[in-house]
1. When distance in nm of label points 7 Å out along Cα→Cβ at positions 99 and 139 is compared over structures I, II, which one is greatest?
2. For distance in nm of label points 7 Å out along Cα→Cβ at positions 51 and 75, which structure out of I, II has the highest calculated value?
3. Taking relative contact order in percent (Cα under 8 Å, 6 or more apart) for each of I, II, which is largest?
4. Which structure, out of I, II, was helix-only ellipticity at 222 nm (-39500 (n - 2.57) for each DSSP H run of 4 or more, over all residues; to 500) derived from, given a value of -9500?
5. Name the one structure among I, II that mean count of other Cβ atoms within 10 Å over residues 83-90 of 16.1 was derived from.
6. Suppose you compute distance in nm of label points 7 Å out along Cα→Cβ at positions 27 and 59 for every structure in I, II: which one lands on 0.9?
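What follows draws every value from the coordinates through simple rules; no lab data is involved. Please read these numbers as outputs of a predicted model, since none were measured by experiment. Cβ atoms are built from the backbone, for glycine too; each structure is taken alone.
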Structure I
Amino acid sequence: MVDTVRMGFMVVKRTSLDDPAPSSLDRIRQAGLRPTRQRVALAALLFDGTNRHVTAEALHAEAQAAGVRVSLATIYNTLHQFTEVDLLRQVVVDGARTYFDTNVEDHHHFYFEDEGALADIPGHSIVVSGLPEMPPGTRQARVEVVVRVKGRRQS
């Protein structure tokens, strides 16, 4: 069952519990976040049903084009809040470039240096061995591999 909820200037689809794809409003609520106008608007842009990698600047431009009035600082804050509650994964490719990934499953990335773009590598495709013993009182959260490549992807 799908019905709609008006949130300020946006109409958000709300799904029932038996619907396999939760709406952006449902995702925010299930993560324990308050569904503010900005969070719902940004979630609607991010979680459109396909996995993607976005920078804060790219999401800001996308939001502006969609008529969502939101500052770049709010974009950064929201992306970090979504990351803290596991709605997104942060992928740092170097000190100056950070992406946010809507695919939170176990996987790795190709980073196309000439394009400034990421592509997913299935988690089972890379085997990491020989990890050091974890420091006392810690546990391994995950291992992320970013394979940096030169050249452009073939279509």
Structure II
Amino acid sequence: MAAMEAVLTLVTLTRPETTSVVTRGAARLLVSMGYAPLAEVGLPNGRRADLMALGPKGEIVIVEVKSSPEDYLCDRKWGDYLPYCDSFFFAVGPEFPQTLLPEEPGLMVADGFGGAVVRDAPWTPLVAARRKALTLAFGRLAAMRAGSL
């Protein structure tokens, strides 16, 4: 019987492909944690959250996906998301140099199949009026997206 030779092919993803893969994995992780995530959610300050998720008790989480060190270094707007969530996370791929990221936010490592929370995010509760407004906007956006199927 002839021996089989294994061939390993490495595939390099483009930045948009990496963003898509990490976003999908982070969304799957959020679902496994009991959250209902939406991608590309506009915020009242004009920013757009890569992922926003609503938890079973009404908690709001925002996840900012970073596809590469360059993506992080040229885009330092993550502080603009903090007034619109109870918890904030970065989500990166397994190959991302995690020491580049600040230690304050939470950290998820994700691929196309799921992910893991590497560092919990600090909990900073939203005031009731902002939570109500964000929850209503989140629900309306989810309904509008579901209705466009």
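1. Values: I: 2.9; II: 4.7.
By distance in nm of label points 7 Å out along Cα→Cβ at positions 99 and 139, the leading structure of I, II is II.
2. Numbers: I: 2.3; II: 1.5.
Once distance in nm of label points 7 Å out along Cα→Cβ at positions 51 and 75 is worked out for each structure, I has the highest.
3. Numbers: I: 15; II: 22.
Once relative contact order in percent (Cα under 8 Å, 6 or more apart) is worked out for each structure, II has the highest.
4. Numbers: I: -7500; II: -9500.
Computing helix-only ellipticity at 222 nm (-39500 (n - 2.57) for each DSSP H run of 4 or more, over all residues; to 500) on every structure in I, II gives -9500 only for II.
5. Details: I: 16.1; II: 21.8.
Label of the originating structure: I.
6. Values: I: 0.9; II: 2.2.
Going label by label, the one that fits is I.
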